[in-house]
Structures are given as C-alpha cells and as structure tokens.
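Every number here is computed from the coordinates shown, using simple stated rules; none is lab data. Predicted, not measured: the structure shown is a model, and the values here were computed from it. Cβ atoms are built from the backbone, for glycine too; each structure is taken alone.
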Structure 1
Amino acid sequence: GVALILSQSPRGRQVLARLRVRMRERYGSSRVRRVEAKIPDEVCPPAETCDLRELAENPIPPPPAELR
C-alpha cells in the first residue's frame, strides 16, 4: 500500500531506497533480499545495495516551477 504510493514519485523512491539500505545493513542483505523478492518489481525493483545507497544519498532536483 504505502510502498506503492511512495514508488510513484522521485522523493518516495528515495525514501524507499534509504529504508532498503538500512534494513540490509541491520538484518543482512541476503535476508532482506528474500523479503524484497516477494514485493512486485514496480514497487521494489531488484537493485544492488551500492545503487540503492547512491539513490538514497543523491539530492532530488526540485520539481519544475509549473508543478509547484
């Protein structure tokens, strides 16, 4: 539910990436990947931890003025 909503926006994908990195660091990458495999790819696409960390740490550019 909430993950699907978050996955629809760049900022939401960044939040999900941060959560996935923290979970992998705390519980172990292989254990978390087994759980992630049960989630549809459009919500939680397969990704390496280094790629998720990069997404989580890079700033998201502001939306265009017409969307603010």
Structure 2
Amino acid sequence: MVETDKLLHFWISFAIAFFKPGLAMIAGVGKEIIDVVTGGVADVYDLAADGLGIFFAVLISPFA
C-alpha cells in the first residue's frame, strides 16, 4: 500500500505540473530542502513521487 504522504506528493506535483512542470520540480525539491533545514530528513521516495506526478502530467497536459 502506498503511503498517504507519497500520494500527496504525486497529486500535488501532478496538479502543478499540468500547467507548469518546472514549478512543480522547484516545489518538490524545495519541500525536501525545507524538511532538512527544519530538522527533518529528505526522502528520495518523496522526490520519486513528485517525479512521477510531473511525468504523467506532462504526458497528458495540453499546457506543458
């Protein structure tokens, strides 16, 4: 089963990338940087979920 956090990363990245793929990449990496700066841990699987969301959005978006 996929964690809720990963689904959120996927769908939020998908929604942003549907219109602006570059902005979605910046948001995903920025979120992980914020996690590290605030004492958390950057998660490569969060970035993978972001990447998949961006990939699928670009595949179907007439705007990207």
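Of structures 1, 2, the largest value of mean count of other Cβ atoms within 10 Å over residues 7-14 belongs to 2.
Quick check on the output: 16.2 is mean count of other Cβ atoms within 10 Å over residues 23-30, derived from one of 1, 2. Which one produced it? That value comes from structure 2.
A value of -25000 was computed for helix-only ellipticity at 222 nm (-39500 (n - 2.57) for each DSSP H run of 4 or more, over all residues; to 500); which of 1, 2 is the source structure?
On the way: 1: -17500; 2: -25000.
Traced to structure 2.
Source structure of the calculated read-out (P(r) over Cα pairs in 10 Å bins from 0, in percent, 20, 51, 22, 6, 1) within 1, 2: 1.
Looking just at relative contact order in percent (Cα under 8 Å, 6 or more apart), which of the labels 1, 2 belongs to the structure with the highest value?
Working: 1: 36; 2: 48.
Largest value of relative contact order in percent (Cα under 8 Å, 6 or more apart): 2.
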